[in-house]
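Novice: Below: a set of structures, written as structure tokens.
Every number in this text was worked out from the coordinates using simple rules, so none of it is lab data. Just so it is clear, the structure is predicted and the values come from calculations on it, not from any experiment. Cβ atoms are built from the backbone, for glycine too; each structure is taken alone.
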Structure I
Amino acid sequence: MAAAAPTSRLTVGTAVHDDYDGAYFTLLSLRLHHPEAADRVDLLVVDGDPDGPAGAGLRALAGTVPGLRYVPAGHVRGSALRDLVVREARTEWVLCVDAHVLLAPGALAGLLAYADEHPYSRDLLHGPLLGDDLRGVRTHLDPVFDGASFGTWGRDPRGTDPGAPPFEIGMQDLGLFACRTEVWPGLNPRLRGAGAEVGPLHKRFRAAGARALCLPFLRWTRRSVRPPGTAVPVETADRCRDHLLAWEEAGLAVEPVVDHYRETCGDVVDAWVAEHAAERGHPLDEFDALVCVSADADAHRWVAAHRRFRRLGIAGRVRRLPAPAVPGEPAAGHALAHRTAVAQARQRRLRHVLVFEDDVVFCHDATSVLRAHVAELADRRWTVCRFGGSAFAYHARVFDRLLDELPGGEAEMRAWVGRHGGLERFCARRFADTFVRLSPAVTSREPADPGVRTGAYGALPLGVR
């Protein structure tokens, strides 16, 4: 009897944003230089810019590179792409690498052997970074700020011998890391850029009784220069807020963050710290994601909505979601947009998402009213919550059921709306015991002049307002 084919044990995933060349050479190197591990490894690309210049080429690779799965994630940026690599892995172990990372021969087989020998590992694993000469070795980061990054490269002599045993480190760059998928603590969905989680993530692993280890055999290198520049530039203010958020979450004192940024950027940092504190203290900080549905053809409506979000103190957290156009059937467009918001939230494993329309208007003293409502929701097992006109929240408890029930195509959604009378009516009937209409309402719809279209979908019929 023929032996059964080995099952995949490890996903090697790369997070990419507009970097076809980097992803291509990483993936092809995995196939070309690690054939002994090919039958136990799944390959994964999470693309943060699927509609950009590299999107079509990366999608095509999934048809030519054996074992490669392509996941578009245009709604995700920065650290969230790495988080999604781990969450999309379908194997017991995951190795996350940046696009343009190359592994030394034998490194992948060594990691598989390590996984076999440590089936219950709870540790976060790293390996030595090789210089362009393939001889210089950097094994860890020392906890010192360097510009907008936390950590300066250090070298432990124990990492110079690939055959040496693993040893504990304080922290390492996340250009390459591995762990068992079930022990991954996740990255905060409120992070706006990449890199602020370095250090705090390692602290969170240790707080759970695990370690950060350097495996000397898991050697890697990466492109040190990218002439076109950074694919996704991040404002310094956002980097500062990301560091504050990540350090707070890990239980670290934030004074070193504030002192560093104040030294490099001046007194403007005080305003950034105040904005961050206001966001963290806002009642809507409870929600993992805030999105606003707005049509591309009506850019002025998004500008106006953004001003209202700023007055409420949540502008930095609200992400614009392009509204699908369904001519003659605004209720179908409304349902498709909310389905997209729910699908994206489920993909990121969020607990809930709050969806606004771009004509949303907030009541007087909205912050106080919201604070009372959010406290009320904390004591209820809700699934769908209507905040008022143009604002609905969806809990992870209902994501699967909504996505199963709501069709994803325009024609199918038109027919679905005809049968159910709109998304709100459907939710109120289907989830009657857990559907919540908050009173007093926090939001309403912006009034429009007679005959003038309002919101991303115009005048919606009763039941989807």
Structure II
Amino acid sequence: MMMMKKLVASSFDEFLCASSRVLHYSAQTHVAATGNTLFHRLIRFHEPSVVPILDQWVGEGKPVDQPDLHKIIKQLRKFGRYNHALQICQWMDGKSYLDNSHKDVPVRLDLISKVFGLKQAEEYFNKIPDASRVWQVYGALLNCYAEARLLSKAEATMHKMRDLGYSGSLTYNVMMGLYSATNKFEKLDLLMEEMDQKGIRIDKFTYCIRLNAYAKNSEIQKMEKLLLRMEADPEVQMEWHAYTTVANGYLKAGDRKKALTCLKKSEYLIKPSQRKSAYENLLTLYASAGRKDEVYRVWDLYKNLGRLYNHGYLCLMSSLAKLDCIDDVEKKYQEWEAQYERFDLQVPNLVITIYCKKGLLEKAEAIIKSLLESGNEPNASTWSRLALGYVKSDEMEKAVEAMRKSILSSFPGWTVDTTTLSACLDYLNCKGSSDEAEEMIKLLKENGHLSEVAYKSIVKNLSKESVIAV
């Protein structure tokens, strides 16, 4: 599924790259990633607004090249810094020395949606003159609805694009991605049939979205038939992830032999620039196939890349855990501890989860103790995982304490594990400690993880025998 999302995202990027002539700058235009360049200043700047950096650059009498600004916007989008990217778009308005006759409307529409939400994106779209609403603009709006999973609005936009003659492969791919994400699988074949009837090219993105849906639903014969069509299509160059998608379908259906055949085919198609993500994907799939030997073979290939990434260790250790090789997980964790370049709390958190699932709570506690001693503070997720382990082992006093620490160390965007929270509140309620339970709920509210309505509802439930409604 993650690979399918990347493919759809790559497909949509083609909407934005084709949006206007300003994006088709010469290959000779290049913004250096190092040195005292505007790119260098902006990419390393993490304050709320990048406008002072832009103004300072101009104030120093240095030239501002519009294609370079679009290059920077593209990079900021890649890094998820949508607010900064939008600020640059807005800063460019009204600058007499910049040619704004061809504004990058689709990119701006996408950024407004990501930064301020769909309502403002729709307001921006409605102000665009009809003559300027080219297919890329409608495509950007369609993608906004698809990302928000607003099916009815996406379908209405798709219908409008059909009427205007704007529907092409990219449009259908975005719509198919939405149908797949919302489990409307019956509509995927209808769209592909429509593409065939209208002579709209079925590209690698279309094939992969449909292959993924077939694999997800274990429709093996249909998956195999589509793969054969894809392989026979002269306009499609086969890539490694098509075969890993099919392999995943075989694994779900219990056919390891065919899955392994596809994984081998996949490896032959990996390009040098794709090796990191491909190897990480293969680690997981070979583990699902029960092949520890292949997991380590791919890990050796991964190590030959010259740098060991935290995400690689996460994939390896989760794969070894799937194979129930706990001793191997411990060895790789020790190896990571000895040589990581950048500390990543996700790695010890994963090992804590593995220990808790196995009931090895003392080992999980030892990792947390080690983290504290090394100055690497556990976060809300760390304590939440430990709390769940305590709940499963019926050590409820410890579970309550870990849950409290989890709430106290919570961060914006953190989501409380409602199963663990409910178990803790039930325990406190049953032993007559309703004050402690209410204090825990109050902490959640104070840290921004409960609305006023939810807070009052849960507090009301504390007077009852159970608070499972959390």
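Novice: With Cα extents along the principal axes in Å coming out at 69, 58, 49, pick the structure among I, II it was computed from.
Specialist: The value was obtained from structure II.
Novice: While we're looking at this one, here's another question. So if we calculate mean count of other Cβ atoms within 10 Å over residues 104-111 for every structure here (I, II), which label has the highest result?
Specialist: II
Novice: Can you say which of I, II returns 18.5 when mean count of other Cβ atoms within 10 Å over residues 136-143 is computed?
Specialist: Computed on structure I.
Novice: Thinking only about Rg/Rh (Cα atoms, Kirkwood Rh), for residues 304-383 alone, which of I, II has the largest value?
Specialist: Once Rg/Rh (Cα atoms, Kirkwood Rh), for residues 304-383 alone is tallied for I, II, the winner is I.
Novice: Who wins on distance in nm of label points 7 Å out along Cα→Cβ at positions 96 and 216 among I, II, i.e. which is largest?
Specialist: Across I, II, distance in nm of label points 7 Å out along Cα→Cβ at positions 96 and 216 peaks for II.
Novice: If Cα extents along the principal axes in Å, for residues 168-407 alone is computed to be 61, 46, 45, which of I, II is the source?
Specialist: Structure of origin is I.
Novice: Additional query: Out of I, II, choose the structure whose coordinates give helix-only ellipticity at 222 nm (-39500 (n - 2.57) for each DSSP H run of 4 or more, over all residues; to 500) equal to -21500 when calculated.
Specialist: II
Novice: If you don't mind, another one. Looking at structures I, II, which one was relative contact order in percent (Cα under 8 Å, 6 or more apart) calculated from, given that it came out as 7?
Specialist: This value belongs to structure II.
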